[in-house]
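Since every read-out is calculated from the coordinates, none of them should be taken as a lab result. Keep in mind the model is a prediction, meaning the values are calculated, not measured. Cβ atoms are built from the backbone, for glycine too; each structure is taken alone.
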Structure I
Amino acid sequence: MPLEFYPHKSNEIFKGDSSVIIDEDKLVEFVSRTLMAQYTHVKEIISTERSDQEHRRFPIAKKDVANSVIKKVLHTKSKFHRDGLLFQHISWISMVMRKNQNDLFKAPHCRPADKGQDCIIVHISSSSGKISGISVCEDKATIHCRNVITNQVFPEFNEYDSGDRDAELESEVLAILKQNPSIGDANEIIEKIFWSNIRRYRINITVKNEEPSKLFKGYDDCIKGGLNRRTADTTVIQNMREWFDSFSRKLESYILSLIED
């Protein structure tokens, strides 16, 4: 697998992990596939831990899709938007690697600067089969970690927790449930949700060596309640902008190799 996870020091403000990239080639493969909308296959491979031979059973890459990813994502005018989208896909993979058996995920964004939540996770209780939680996720690729958390992430989480964006959240959850009909009637499930009881929040942000307790200070003031409502993950990437430039080139090379005659 491409990432390893190390739990943050136990505290009463947040829970979460530090993720470290240990196999960049595998990460290139997975991100390339999720960018080409083959995320369900990536999730299945991660979940079942197939052998290397079975890993090759991805669908054949379509040339038009591959070329679109290269042009609109990897060669987009804004490197900030490019890096943000690539990090969302890395973060999505990291969440799938640690997911509970019954967790349901919103698909990762396919375009830079897409609006809305970076990811939504619907947590299903293994005992009751009912929704036990809904996580709103924000992923940030930045060198200004603390500033982004306090000035962008916390205010956005406040909007969700106050109920100001319940209509948007309900629409996203409904779409996820309809893609998983085994859960039951999506509309009926939505009608019975008590949103204030199940909202959870997750931040994932790029770091070099910043101390998590300082980065996420005030999380419990922003989001009140039990510890399980506040997840704070970090992804260690040194020389972030240079790394994403290199990673983007590797993605392009890998994607091109899939469509060569």
Structure II
Amino acid sequence: MSAIPDKHIVHALLLDGAGGAQALDVDEIPARIAAGEPVWVHLEAVHPDTPQWLGQHLPILDALMIDALVAEETRPRAIEHDNTILLFLRGVNLNENAEPEDMVSIRMCIGEKFCVSLRRRPLKAVSDIVQRLQRGNGPGAIPDLVNDLAGTLFDRMEPVLSELDERTDNLEELVADKPDAAIRHEIVSLRKRAILLRRYLAPQRDAIGRLRTMPHTWLDDRHRRHLYEHYDQLTRFVEDLDAVRER
């Protein structure tokens, strides 16, 4: 069992609208959110203080929503609630000594001017966005942040899925030339990996498709075009995994 993190807030950043961000002290966060400033707070879902923090600072969330955000297991989906969106996504596991198909979740409560995201395990895509903000070439607004997080999440999947597809092709050529039980066993193992990845990527595609059609005015045509590209990318991933699985 993983150790409980020391703090429930991983980071709190105020976007400056020009690709950078300012780190916020814990005490500053509520006032900044209340003032409608573009704030991104990243929380530890496993920390015992997190549910209370969510209930206190995001009163739009009811107990069921808070439970969903901190749940041990989540499936990708997008949920509308007034002018707020709950978005649950998964990324390949690129942590040390981990299997990529043991996918890592990110849970988000998104409004026009705030994004509160939660993790149970570190996700490289989040670190990528933080580093971009530190360099001054990150997202300028909350909808851009959500799009960039999703896009980075999916781009990091591409090499993993390409390697899976290429490895399967190579093994099938080998087994066609020289039937071998060990090679067949590895092909079966690769198919199982494809099944595990598809388990989350198919509903993830549907979640992005649903997000793209939600009628929130703060998701403009540019954001929706990017979401369509993400949807198309995930559709291709699912089709590629189906091809591996059905060989």
Determine which structure produced the value 1.04 for Rg/Rh (Cα atoms, Kirkwood Rh), for residues 118-165 alone, calculated from the coordinates; the candidates are I, II. II
helix-only ellipticity at 222 nm (-39500 (n - 2.57) for each DSSP H run of 4 or more, over all residues; to 500) gets -12500 when computed on, of labels I, II, structure I
Work out which structure the value 20.1 belongs to, where mean count of other Cβ atoms within 10 Å over residues 150-157 was derived from one of I, II. II
Source structure (of I, II) for mean count of other Cβ atoms within 10 Å over residues 30-37, computed value 13.6: II
Of the structures I, II, the one that 3.7 was derived from, the read-out being distance in nm of label points 7 Å out along Cα→Cβ at positions 110 and 238: I
Can you tell which of I, II yields 19 when relative contact order in percent (Cα under 8 Å, 6 or more apart) is derived from it? II
Per mean count of other Cβ atoms within 10 Å over residues 38-45, the highest-valued of structures I, II: II
From the coordinates of one of I, II, mean count of other Cβ atoms within 10 Å over residues 142-149 came out at 16.1; that one is structure I
